[in-house]
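**Student:** In C-alpha cells below, several structures.
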Structure P
Amino acid sequence: MADSPLISAVICTYNRADLLAGAIESLLEQTLNPAHREIIVVDNASTDGTRAVVEQFAPDGVRYVLETRQGLGYARNRGWQEARGEFVAYIDDDARAHPALLERALGLLQTADPDPLCVGGAILPFYTQPEPDWFKDEYEIRTWGAEARALTPGETFSGPNMVWRRDVLARYGGFPVDRGVTGDYLAVGEETGLFDRIWQAEPAPCFFYSPDLVVYHWVDPVKLSVGYRLKRSFITGQDEALHRAHSEPRLRFWARHLYHLAAGVLRALPARFRHRYWQNWVYEDWQDPAVSAGALLAALGVRMRVRQRQ
C-alpha cells in the first residue's frame, strides 16, 4: 500500500515494564521521517505492567500486540507477521537505538550491492549501576570490526541489532520457535537458527555489517557475575548439541568437544596466574570448557533448563 511505512521497528518484550519505555523512546526519537516507520511492541505474555507502558505511547502511533505463546522465537515471528513495512528492524526491550539507526539501516538496504537480506551493526553496553572493578566493557560488546563488510559464512547478527527484509523472513518461515529465551529460562539460538538455514540454502547470501548501525544494550546486573557467564556458556553448548550436531558426523562431534573440554581445562588451570582478578580468569578461560561440557551432556541426553536469575 502506498501509505505503508518502509520499515517496521519491533520490540519483543517479557516482564520488562521498567525498561521498555526507554527502548520505545529511542525509536520515537529516530532521525528517520516518522512517516517512513512504524513501531510495534510484541508482549510475550508478560505478567507485569507492560501493556500499560505501551498504551502510554499509543498517541505516538506505537502499536501493542499480544503473543501468548511464550518464547522469543514466537514473539519475533509475530513481529514480522504484524509488520506493514518492507523491512523489519529488531531491538530488545532493554536496548536503546542510536538516533540514526533506522535511517542508516534503510539507506544500506536500499543502496548496497548486492541487495542485503539483513543488515546489522555494533552492540555497545550501558549500565544502570557501577560495574565491578574486574568487569570489562568488551565482555558485552558485539561487533564485527571497525570496517563495513559482508559477513562471511557462519557469521550472524545478534537480536538487539538486526534489520531484515520482510520477504526473506516470510520465505524462510522466520525464527525457530524451539530455541531462544522462553519466559524466565535462559536459552540461545533463535537468531543463529535462521542464519544457519539461509547459509545452507543460498550459495552467497549477503548479510551486511556496518559499524555505523549502533544499539546500546543494557547490562543486567545479573550479568556482572561469573555464574551467569558460565550458565550462558553451558546453555550455548546444550543448544549446539540439540540443533547443530547434525551438521557433522557424530564421532567428529564427540571428538571435537572432548578435545576442547580437555584442552580447555589444561589451558585454563595455569592461566589463573595471568589475571589480577579470579573473575576475569573464569570469564575468559573457562567459557570454552563450559560450552563443551554442555554439548557433551546434551548429547548424552542430559538436558538442563536454567533460569536467568535464581
Structure Q
Amino acid sequence: MAQQANQPLPSGFILEDYSIDRQLSLGGFSIVYLATDAKGKQVAIKEYLPNSLALRSKGETRPVITPDHEGAFRYGMKCFFEEGRALAKLSHPNVIRVLNFFRANDTVYMVMEYERGRTLQEFIQKHKGHISERFIRSVFTRLLNGLREVHLHKLLHLDLKPSNIYLRRDNTPVLIDFGAARQTLSQEQQLLKPMYTPGFASPEHYGSRDNLGPWSDIYSVGASLYACLSGGSPLAADERLKKDTLPPAMLRWEGEYSDRLLEIIDWCLNLNYLYRPQSVFALQKALVETVTPPSPKNNTHWLGRFVDKLRKSNA
C-alpha cells in the first residue's frame, strides 16, 4: 500500500469518554489529538494508525487494511497497546504520563496528560547557536532523571531527539513520544521500515539492532546536546560509520563552553557503544560535576583551533 496521509477524526467526535477538539500532529505511525475528558480536562490522545499499512478516508472512522497488511497491522497494534500498558506504570515528572489506553475503531488509543509549552526543537530554532550552558545543564540533568526511571523499568525510549523533549512553561523537560513499539514492530515485520531520526539515532539503530541498550538512548542524548550547540542535527550515525566527518564538540566549541560539557557530548557520541556511558547514572554524575568556566577564545573557528593544536603537537 502506498503511503498516504490518513484523515484525522473530526472535531467533536466522541471517543469513549473523550471529545476530540482538534488534531495536534500527524506522523507516519500515529495521529495525536487534543481532546477533553468527561470532567472537562484537556488530554492528548495518540491513535495508532501507520499509513504504510492502513488508510482512513475522509468521513470514515475505521481504517481500511488490506489482507496482506492485516498481520503486520495487528502485531503493531499489540506492541502499541503493550507500550501504553508499560508507560502507564511510570509516574515521573520528567516522563509523559499515560492516563488510559483502549481499543476502538479497529485500532488502539493512548491517552496522555496534555502539557503546555514547546519542544526543545522549537527552543533551539528560536535561540539558534545561543543557548547557555547553564540552561543546557539544567534541562538535561532533569531530563536524565526521567530517562533513568524509564531504564529502571526495563524500557528504552529509542526515539530521543529535541522534538521529543517537551519543555513546560517553566522549562521543566518531559520525555514524550516513545519509539519502543515501533522498533519492535520493525524488527518483526519487514513491511514497516525502522522508525528513527537520522542524526539522533545511534549506530545500533541501523542493521539488526541486536546491540540496542541504555547506551543507545545515551547516544541520542549526546546528539541532542550537540544540536543545542550547533542549531541542527549532527551527521547521521550510518554516514559517520562510512566516514566520520562530524567535528568533535571539544574542537568546534572550545572556549565557548566548558571542557567538561564538550567532553561529555563527545563521550555520548562515540560510535562504539562500549565506549559511551553505559548507564544514565554515569552520565548524570558527569553532568552535575562542578565545571571551570570556559577560557576566552583565541580562535573563532574550530578548524583554525584544530590546526593550531596540530602545529603544537608536531613542534
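**Student:** Can you say which of P, Q returns 19 when relative contact order in percent (Cα under 8 Å, 6 or more apart) is computed?
**Tutor:** The value was obtained from structure P.
**Student:** Out of P, Q, which one gives 21.2, 74 for Rg and Dmax of the Cα atoms in Å as computed from the coordinates?
**Tutor:** Q
**Student:** With distance in nm of label points 7 Å out along Cα→Cβ at positions 67 and 163 as the yardstick, tell me which of P, Q scores highest.
**Tutor:** Ranking P, Q on distance in nm of label points 7 Å out along Cα→Cβ at positions 67 and 163, first place is Q.
**Student:** Of the structures labelled P, Q, which one yields 0.95 when FRET efficiency 1/(1 + (r/R0)^6) of positions 27 and 227 (r between Cβ atoms, R0 = 30 Å, to 0.05) is computed from its coordinates?
**Tutor:** The structure behind it is Q.
**Student:** Of the structures labelled P, Q, one was used to calculate distance in nm of label points 7 Å out along Cα→Cβ at positions 75 and 203, giving 2.8. Name it.
**Tutor:** Q
All of the numbers you see were taken from the coordinates with simple rules; none came from a lab. What you see is a predicted model, and the numbers here were worked out from it, not measured in a lab. Cβ atoms are built from the backbone, for glycine too; each structure is taken alone.
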